[in-house]
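As structure tokens, here come the structures.
Any read-out appearing in this document is the output of simple, stated calculations on the displayed coordinates, not a laboratory observation. On a predicted model such as this, the values are computed, not experimentally measured, just so you know. Cβ atoms are built from the backbone, for glycine too; each structure is taken alone.
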Structure I
Amino acid sequence: MPVNNLADFALKLYPNPTNGLVNLQYTLPDKAKGEILLFSIDGKQVGTFDLDKGTNPTVLDISYLPNGLYLYKMTINDKHEASGRVSLMN
């Protein structure tokens, strides 16, 4: 199922910077498979978080990572849909 624009899944990630717990709000269309991929600033993948269908608030725990800047990428049906960065300061 193609996703036509950002309004289709309304991704919000906060607080940023974070102390390790990141609130994530999103809407994932029915029959879609979504995930958040987390990367260190040097491009190494350091986390994968599966997303449930529908409108969902969830908390991502990234407190296991060292302080720093991380990049995230949201994919739906294995297609890149959104990306950004989050700063971790515990």
Structure II
Amino acid sequence: MRLNDADAVNNVITPILTILSGTTYPVYVLPWWVRGLVYALPMYITFYSMYLESIGQASYMLIIYLITATIIYLLFGMTSYAKLERGFRNRGI
């Protein structure tokens, strides 16, 4: 499989992150070494905070952590996407 542009890379990574977010499989069925990564993902934090809100146990610290993690991942995503796009453009792909 060849990844010829940044969108193709994104299309490979997004389903993996969706599986790891706890929407497809509960986090407790994942291997222990994957859970550390799962707990750091903003998607998991979003779904977990919605769950806590629905049962009446909302946590403001979780919301602050969600906002912080989202900003960090947004900046990381923007810079990595731009770097991939620039690299593909330089190679003429």
Next item on the list: Output the label of whichever structure in I, II has the greatest value of FRET efficiency 1/(1 + (r/R0)^6) of positions 15 and 55 (r between Cβ atoms, R0 = 30 Å, to 0.05).
Entry: I
Note to self: To test your reading of the models, identify which of I, II gives 0 for helix-only ellipticity at 222 nm (-39500 (n - 2.57) for each DSSP H run of 4 or more, over all residues; to 500) when calculated.
What the structure shows: I
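Can you tell which of I, II yields -0.52, -0.74, -0.82, -0.99 when log10 I(q)/I(0) by the Debye sum over Cα atoms at q = 0.15, 0.18, 0.19, 0.21 Å⁻¹ is derived from it? Numbers along the way, then the final one.
Working: I: -0.52, -0.74, -0.82, -0.99; II: -0.71, -0.90, -0.96, -1.07.
Traced to structure I.
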